[in-house]
Structure 1
Amino acid sequence: MQALNQEYKDKKMSHEVLFDLHRLITKDTLDQDKQGRYRRDSDNITVNDQVEFVYYIPPKEKFVAQEIERLIKFANNEDGGGFMHPIIKAIFLHFWIGVLHPFYDGNGRLARTIFYWYLLREGYWTMQYLPISLVILEAPTKYGMAFVYSEQDDFDVTYFYDFHMKKLMQALKNFDAYLERKLEENKKIQTLFHANYNLNPRQIQALHYLLSQGEGSYVNPSSYEVLCGISRTTAIADLKAIERMKLVESKKIGKYVRYYGTQLLKDAIGKND
């Protein structure tokens, strides 16, 4: 998602972008000679269920080549069509890639990537935080059948749109629940450290960062100084104060000093769960 947001969201769709995205998502899962190229009829690709029942045979490469040109224009809003809401259009692109199945493997992942790409390009940046792909993959059978029902009904995309919107709403609910948990966690941490250790907001923020980032995370005087907008002297004093409380421990790495969370820091939170 980071690469998509930083490198591709401002690029127009093209064959090269499709190839790049396909290489990106299949980097460690597919042979290199099958990455970044359209499938051929000789590849004999079929879509099977878990018991190897064939429920979809993708179209021939000649048809795919024609449709990909249309898809690229559609994705770039150059197809001459009227206004379509970006979310609906992103779902349609997802469906289109799934139906064409243009690559040897990784088409589902690519379809979901194109969905995110289009919405990021249209300014829907919050979509990158929604776990839509995870929610979809929790219902793989329904996901696959949404394609099948659409195909069987003369490619009526309503079935797939309905499935996708339900999963989008579920992802929103999951994200809201996650935010609620994090807000409650932040509130608990602030109350705990202020009451028990009389820490200032800067120190509490540093400890919360160490707890949230997990094993191996650290803060150093330089980053702490910049993030908090304070002097180097104040930054060092803050960090040394929480070190004296044994909530962090310092380690010298070359000429730099890093502060890591201690077991006491973890235990302090655990005892107040």
Structure 2
Amino acid sequence: MDLFAIHACREIKQRWSAQMGKMTLRVDDLDANVSGGTMRTMLSFASGGPKAIAAAGHPSLLTPMPYTNTLETIRGIHTHPVLGLLTLSSPPGDQARTLINRSWGLLGGPKGSWGPNFQYNEYERAHSYLGAVVNLIRCYVILTMFSWVQYPWFKNLLMRSAPDLGTGPSEEQVKSLPFTAAAFIEADPAEEKNRGRGCLIKLRYTDGNYPFAAMLMAQAGATLLYDRNLSAGIKGGCLTAGVLGPDFVERARQGGLEIETTLMEDVQH
């Protein structure tokens, strides 16, 4: 998420006068309760077939300049020294990287404030090794189903079982699963003095995912309306949240987002 990167960029620069390196995002809980509109958007996206889905996750798809860093994604199950047990099982992870890489590019790419070695990887939290295996199996099933959406008969089958447009989870269902996520962002390890340094950020929004998305949209609009000082001197265009800068982070905090920040040193990978 851009919000993590905006906040970490400022914290790491203020503490160590450094840029960012690898950003590891931990998704705590994938919400299975989706609205009719969300379901139809997902099916429309997947209808192009596996090749279209893979193309949508290319790191340079939306960047103003090519993103040439070698991805250091860890497949399967691994234990992160700060974030704990993780699995490469978040279905939208590649598409999320595509969007955040656009932010990196808009801000100047390798010569911008996020730095030449910025890299985004997204994982899902696992509470046990059994849970990790379940995460991987569920992800495989979801991706397999997405690959079948290219066939009209299967897409129609899913459409018949999808919620109607304008309907979705109840208020109680939404609030039963607060939004929580965490990310560890390294200070750029290309400089030896930065190795082992990083910023742990935890986010929590108690009202759930859909209200969280609405709040972010409102606060992003407020930043555009009242602050108007976009990062890197950007004046307009097809933008991302990453260009909104620290004002957006503070407005999100005022909107009810809980942000916990811990600067760490001597982290052993």
Report summary line: Re mean count of other Cβ atoms within 10 Å over residues 20-27: value 23.4 computed from one entry in 1, 2; matching entry is structure 2
Query raised in the report: Looking at structures 1, 2, which one was helix-only ellipticity at 222 nm (-39500 (n - 2.57) for each DSSP H run of 4 or more, over all residues; to 500) calculated from, given that it came out as -18500?
Result: 1
Query raised in the report: Can you say which of 1, 2 returns 2.5 when distance in nm of label points 7 Å out along Cα→Cβ at positions 92 and 164 is computed?
Result: 2
Report task. Could you figure out which one of 1, 2 the value 3.7 for distance in nm of label points 7 Å out along Cα→Cβ at positions 76 and 220 was computed from? Result -> 2
**Report entry** Winner on relative contact order in percent (Cα under 8 Å, 6 or more apart) once structures 1, 2 are ranked, highest first
**Finding:** 2
Query raised in the report: Out of 1, 2, which one gives 1.34 for Cα Rg over 2.2 N^0.38 Å as computed from the coordinates?
Result: 1
Query - Structures 1, 2, by distance in nm of label points 7 Å out along Cα→Cβ at positions 44 and 236: label with the highest value - result: 1
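Values quoted throughout were computed directly from the atomic coordinates according to the rules given, and no laboratory measurement underlies them. No experiment lies behind these values; they were computed from the predicted model shown. Cβ atoms are built from the backbone, for glycine too; each structure is taken alone.
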